[in-house]
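Values in this text are rule-based calculations from the coordinates and carry no lab data. Remember, predicted model here, so these are calculated numbers, not experimental data. Cβ atoms are built from the backbone, for glycine too; each structure is taken alone.
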Structure P
Amino acid sequence: MASRHVVAAADEIPPGGRKIVNVRGRQIGVFNLGGEFFALINVCPHQGAKLCEGAILSQLVSDGPGDYRLERQGEMIRCPWHCWEFDIRTGQSWCEPNDVKAKTYNVTVEPGGTLAKGPFKAETLAVAVERDYVIVEM
């Protein structure tokens, strides 16, 4: 079962913005693309750079020499080390699309009231006393 982690209030990450968070020992970049949120591991699969700290840019499309246009404004991220570009929505590499993909995570936005209702379950551990020793079972 996947665990869920609250990482930010939705208004902390403006459209076109990002926030890098730590979740269970992993750095993850959370991006707001026009009100939709996406998350990528902050590790470039090419050689390990902090991918989510790279430039956010548009996709460059060309139908032939001298003819180009920018599409999907603000939906690509460029690795700061070797300029490999990745689709923020899917993690797909545009340098090696068949073999390289950055790890993505599912993201949802939920009202705070829903989160406050729970259900909450506290983790409990069994404790036993045997002579002079306290033993915690995990």
Structure Q
Amino acid sequence: MRRIVQPPNPLVKGFTLIEMMVTLAIIAIVSSIAYPNFMASIRKGRRADAGDAAANVMQAQERWRANNATYTTTLGNLGISSSTTGNGYYTMALSIGAGQTASTGYTITFTPVASKGQNNDTGCTAMSVTVTATNPVYAPATCWSR
């Protein structure tokens, strides 16, 4: 008995349009969920730029205070030439906070640079460190990884 081998059907090749559309729809749904979470993680990691800058300013302020009677509100006095943090995600400013004097404390305020995307960091667009009698208070506390 001879077996008859049929040649493959030339019309049955690859994927159907429906299969491709379903695949693309699944990829679009997964991407729309994953991308915002990915960007939130990126922004959270970039907050370390403000943390590093805050630590540098606090150390420089204590060195300044060791040689002077008060803290300074000028970054240049601390040997910091730029008001932008190391990686450029935030601008920083020094001031004397409410209820403080130049001899008791200071506040470092961090404002995100809009072109770097940190201004979309929900709840953490205005970050600050208030130092009173060498004790730092980080605000908002949830934005600082301590």
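What to note about this one:
- Structure from which 19.6 was derived, mean count of other Cβ atoms within 10 Å over residues 46-53, options P, Q: Q
- Highest-scoring label, criterion being mean count of other Cβ atoms within 10 Å over residues 38-45, among P, Q: P
- Computed 0.40 for FRET efficiency 1/(1 + (r/R0)^6) of positions 30 and 54 (r between Cβ atoms, R0 = 35 Å, to 0.05) - originating structure among P, Q: Q
- Among P, Q, structure where helix-only ellipticity at 222 nm (-39500 (n - 2.57) for each DSSP H run of 4 or more, over all residues; to 500) as derived comes to -13000: Q
- Which of P, Q leads on Cα Rg over 2.2 N^0.38 Å, largest value: Q
- Taking distance in nm of label points 7 Å out along Cα→Cβ at positions 14 and 102 as the criterion, the top-ranked structure out of P, Q is Q, with the highest value.
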